[in-house]
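Listed next: structures, encoded as structure tokens.
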Structure P
Amino acid sequence: MMKHRRVFLLGAVALVRGRIRDSVQIGSRVQEKVESLLLEQGFFQSAPFDCIGLILRIGEQLVIEPKYQSVNQAGELPISIELDMKQLRAVSSVEVERIYTWATLEALLHVASTFDLPCELLRRERETFEP
């Protein structure tokens, strides 16, 4: 029996001092939701990678355009974006989840554009999460 292999990995790292309440649980929910959209969309069918690893760098600014690394031996495309710690600490957990989701969708839409991948479901979902 083959194990389910994740096609979207979401992690976060703090670049500045501070902690986001419930960040791990929020990240897990966002990862599940976005991964299901990617699978439903057929996102990886023509992609030159098998999965995407997104790191949310929690720092001093908002930088949604992803920084790309080379596809690794495991077939993962590692990317990262930066979110503003002060903004995240100033809002509720519900709003943090909205920001994480919106930022994740924005980053993945950039990937879709860069690699000419299907993105209609991602785009429609992103419209419901405008900050």
Structure Q
Amino acid sequence: MATEILISYGEKIVIDQSKQSINDDFTIKWADKGNAFPNIGNDIHYVVYNTIPGGNEVQRKDSSTLMMTGNTPLTGTSSVVGNSITVQNLLTWGETRKGQITTAQDAYEAAVADDVANSTSNADGKTWIDYDSNYS
């Protein structure tokens, strides 16, 4: 289960960034966040909830000027990030999305291997995204 999340609104989402190995984290491009990303509002610049030194917080911005408006501390998984969405909601979403992406990547790789084994071209011109029913 995901225990850490870093959201750079509009850019990327990192799940479990400070795990023991750099290979343990999982980065999701903003475009790949899927169709079930919780509506945390558009006044978010960053969400930081992890074990790296420094505070866990939501960094807020004015969505029209993009100027920073302040920070809201996150003290635990029940802390609200925005629009009644908690840190735990985001951690659960992150773990689910990570699994969806991994499953889609595996399905794509299997389709490519099947093409090679059967001299077909069903996966030509496709990516893992074509195998992800949760992609938005």
Structure R
Amino acid sequence: MTPADPPPFGIDPGLWARFRDAGEKVAWRPAPHRPGAPAAGTARIAHLHDEEAREERHERGGAFTLTVDSGPVGALLLLLEAGVRGPPRRWETIEAPTAPGFPGGALRGTWSSRGPAGGPIGPRDLIELARYALA
């Protein structure tokens, strides 16, 4: 995505610029592989303004899934990925007991040509949550 591209989801251009600036300030470190996670995925920890979010990326059969901690930094990461890939086919939340590696629950975006579309959350929910990641 270039600066000339329009912001996704009708986000105000000024807010989108702030999200992108925050994304450039994220410090990354590798995350330990968690038991039960697909071996083909990658995991890392994003650190921004004293907050952290685990991110797991998985590609399989033409589908890409991004799962993140369900906080402001995680929401920011999902929005930034959607700015690059376009809107995911499905947004979803995962409750903590069923989200190993994500003790506070998780947010997930799935980019695929198959499977259910939509989901219980949408970009507006993520935009509101991601605002808290801004300094």
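Here, each number is a calculation from the coordinates, and none is a lab measurement. Because the structure is predicted, anything quoted here is derived from the model rather than measured. Cβ atoms are built from the backbone, for glycine too; each structure is taken alone.
When distance in nm of label points 7 Å out along Cα→Cβ at positions 15 and 55 is worked out for each of P, Q, R, structure Q gives the greatest result.
Matching task: 0.10 is the computed value of FRET efficiency 1/(1 + (r/R0)^6) of positions 71 and 103 (r between Cβ atoms, R0 = 25 Å, to 0.05). Pick the structure from P, Q, R.
Values: P: 0.70; Q: 0.10; R: 1.00.
Here the read-out was taken from Q.
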